[in-house]
Structure 1
Amino acid sequence: MNKARLDSDDGIEAFIKGVDTSALKNRSVLITGGAGFIGSWLAEALTTRGAKVTVLDNLSTGSLKNIEHLIGLSNFRFLRGDVSNFNVEERYDFLVHAASLPAPEIYVEKPVETMLSNSLGTLNILEASRKHNSIVIYTSTSEVYGDAEVIPTPESYWGRVNPIGIRSCYDESKRFGEALCIAYFRQYGVDVRVARLFNTYGPRLDPNARYARVISRFITQALSGKPITIHGDGRQTRSFLYISDAVNALLRMMVKEGLKGEVINIGNPDEITILELAQLIKKLTASKSEIEFHPPRQDDPRRRCPDISKAKSLLEWEPKTTLEEGLKHTIKWFKQALNL
């Protein structure tokens, strides 16, 4: 079986459930970063509903394996390029800016590239929207809140971020991207919608990546019998969102009327400590791995949990997948991807 084509156990229907997909048929969509984890699932969901999808990706962290089953479809095409220096000349109904370097180890090593994608890349997308009257979906991040003092965190919270810290290349450039989106909305009337995505996981996370997100790292370590490595004391918390729920929310943001200029948290309000996550993954994989504690990462937020009241009211959306259920799907996919 083609490893990159493995779907979640619920199939693509879980990604589009409750969405008025008739509004997407024959509509043109550009997805930057569309060969990445979230972007590739969004591209697949859109193509199945008859949208005309173009993916732009420089493959710095994305992979052709994620979209190879879409290449050749009449309503899909792939462009290799960097949104930071890409001129969007063609008109699209929707511009989804999902290109980014999301893992801390990557953006700490490549801070300039990280900032350019979220600044110049966002500028290029917004200029295209202003020229062609396209709807923009900007995929922002819970990182804009920094080490939040208000938990659960609402969109009205301004954030607590170190502007020159080791993580600032990502945090602050995403904050700048949001500010630029809202500036284009206020000055030019551009239809921008900002999705603040919280930690998202699921099939197509790269199990062989040099830089792994926490869930992919823990699963890979547990399946291989290596120590499960935690940075810090493990009492820091995160809230994890399964990929089908994330894509479902993004689709709703695309088709819903009256969202011009809105900023919406897209996350799971169920909070868990990193130590509890490691223990749960160890149990679900029946692993004998030991849990090791390493020095904490600089400026690592202590807690992360969204207030999703706005998503519930504006999108009629909330997560449907429990963490244990989502982890089971993800572990199954990792086993197949790693030939275990």
Structure 2
Amino acid sequence: MKTILVTGGAGFIGSNFIRYLFGPGGFKGRVVNLDKLTYAGNLENLLDIEQAQKGHYTFVKGDVCDYKLLGQLFRKHKFDAIVHFAAESHVDRSIFGPKDFIETNIHGTFALLETARQCWGGRRDVRFHHISTDEVYGSLGKTGKFKETTPYDPRSPYSASKASSDHLVMAYHHTYGLPATISNCSNNYGPFHFPEKLIPLVIINALAGKPLPVYGDGAQVRDWLYVEDHCAAIWQVLRKGRPGQTYNVGGNCEMKNIDVVRAICAALEKDAPSSQNPAMKGPYAGLITFVKDRPGHDLRYAIDFSKLKRELGWKPSVTFKEGLARTVRWYLANPGWVIDVKKGSYRKWIKKNYKR
């Protein structure tokens, strides 16, 4: 691969993937980052990459739904591979406003697939890799794990839109022979995570002495995956995965939401003790606040990644304890990034929709 198109590369996982490519991934070619720069896209995530990788990294502001732009980029850069991150990804937002999820996640994926099909023709030395989520599988009971063969059962507009895009990708492989792969990942966490998601939201709220909201009784179980481990898995699938295959990526780390919040509080007490925080009048754990559960909230997710381990030799390398410590320290060391992000449209949306 000489030139890779990364869509949504200014977002959380996308920016970490670009960092991984030029770091541990050892990629020596060119990366074109196409991002619309909606509320969650942040060019600050890649400022150092832009400086260090001149001639190897190009940013293009644009929409994956823009057929004309996509065609121009394909003709100009002659991509060998596509890694498609661009998506609306927050369940709560999809409940309040599903339209954007249909537009970006379904129509955007279709536009990208159709452009790739037309520009690549019948080539087989290329790869279209689509990033998806474990939420397409629905909710698990107390036992069992999601496998690549688990029937889809999405429960929110977000997961339904991702399920739709997954089916489109595989339809293009089977109908047109497009060399495509999909990865369905569990909950990511790590540096540059947008503050609406659980772990960064709890870190930021705790440091500010604000309530730490936990849906329902906090018994929902998620499988947590450190973002750099996820990036390593994507790179393996992109290079060595079999076209037409789906690979599940999990962290082998099931935890209840309430236990995650308590773990964050404990990590903060170690690195930024509440006793030394002027915003606090007691321990961080005292800020935990149980709030009304959201509609269609899945009880449990857990990923079986044995296929990825068996075929490509990947397995997670970062424990949750280690990954959480790294994440907490990153947010403590980068308060300016948090301030800049919260000045944007995210802050206005939170004010409008979260009045509690």
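Nothing in this text is a laboratory measurement; each read-out follows from the coordinates by a stated rule. Computed from a prediction, not measured in an experiment: that's the story for all the values here. Cβ atoms are built from the backbone, for glycine too; each structure is taken alone.
Per-structure values
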item	result
Structure (1, 2) behind the derived value 3.3 of distance in nm of label points 7 Å out along Cα→Cβ at positions 44 and 68	2
Mean count of other Cβ atoms within 10 Å over residues 236-243 - highest-scoring structure of 1, 2	1
Comparison of 1, 2 - label where distance in nm of label points 7 Å out along Cα→Cβ at positions 84 and 260 is highest	1
Origin of the value 19.8, 65, where Rg and Dmax of the Cα atoms in Å was derived from one of 1, 2	2
Distance in nm of label points 7 Å out along Cα→Cβ at positions 92 and 244 - highest-scoring structure of 1, 2	2
